[in-house]
1. Suppose relative contact order in percent (Cα under 8 Å, 6 or more apart) works out to 46; of P, Q, R, which structure was it derived from?
2. Suppose helix-only ellipticity at 222 nm (-39500 (n - 2.57) for each DSSP H run of 4 or more, over all residues; to 500) works out to -9500; of P, Q, R, which structure was it derived from?
3. From which structure (P, Q, R) was P(r) over Cα pairs in 10 Å bins from 0, in percent calculated, if the value obtained is 12, 36, 31, 18, 4, 0?
Structure P
Amino acid sequence: MPSRAAEWVAGYIRAWETNDPADIAALFSDDAEYLTAPDATPRRGRDAIVAGWLEDRDESGTWAFDWKILHETLELALIQGRTEYPADRDYLNLWIIRFGDDGRAREFTEWYMPRPHRA
């Protein structure tokens, strides 16, 4: 049986691929906060998160993502990843996910560092 974090990341990747508002909304609690960078002003609430996601969306097929769970408890997951945009850029990622009782993220922070592009 997949862990809570693995199921959540699978849902995130599905939402990233589809950019479907329902897929995005399913990831977050009503009052969730999404920080696009550690010191950024968070997107607060599911509607703001969905709107911000769609504004900043990546189109399906323009990226690849590899990841692993670094640490997981019932309330917290740390995910390490690498996002590759074959056309022009790559990033190393660290995600901090704080879960609510229902398994949705109540807080999500993404850290990313640009890396040399692998041609």
Structure Q
Amino acid sequence: MYHIQIALGDQIILAQLENNATSRDFIALLPLDIELSDYALTEKVTDLPVKLSTAGAPNGFDPGPGDITYYAPWGNLAIFYRDFSYSRGLINLGKITQGAEHLSFSGNKHARIEQIK
């Protein structure tokens, strides 16, 4: 398991990532400064600088609130704050363990994602 924090200014979100090829590729990008924007009033998304590995990943995933995912067809990170349906190409990276309420912002917001011990 990997542990990360997502800093939105002075608001901190903590998460635990799975030990899979996609998560390992994501961890290798950290620290990462990103701009999170809202998508479909369901998730916060951002483009990643490179495509992540999909080796061994299932065909799709059924995300819920707090799930951190990678949408392989578009190459973007998607952090869900509402329930959504099964989506092909969506890969589970991990789950928010604390601070999910900080995703309730509107508009875009700068974030810094870092691995923590």
Structure R
Amino acid sequence: MTKYFLSLPHDSAEEPTMESMDPAELQEIIAAVGAFNTAVQEAGAFVTAGGLQPPSTATTVDYSGDTPVLTPGPFVEAKEYLGGFWIIEAENDDVAIEWAKQASRALRSRVEVRALQEEPSA
């Protein structure tokens, strides 16, 4: 079965966190996402998931040369950034997209769907 990365893009002009949300709206979203997570788990499709801290908290590590270089902040400047993710297993793109539709509705946000690369057959 193919693994899919369901990612949650956010606008870089803002760095929303759960602490910055309206508490009532946050509780509604938490409940909806909890129901989604339960459905994915009960279907046997759940692999892992997580929410990420904003890009301003990142450190980029580059040890491609002789010594490591640590740079505060994200590795690229972009108009959007990754705010969180799920990794699920699904039979095909259509099934993964159906899960993404449910996740998008629960979060009231966009969700990008991409299959993880698989090791080529020998």
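1. Considering all the candidates, the number was obtained from R.
2. R
3. Structure R accounts for this read-out.
Every number in this text was worked out from the coordinates using simple rules, so none of it is lab data. Note that the coordinates shown come from a computational prediction; the quantities given were computed from them, not determined experimentally.
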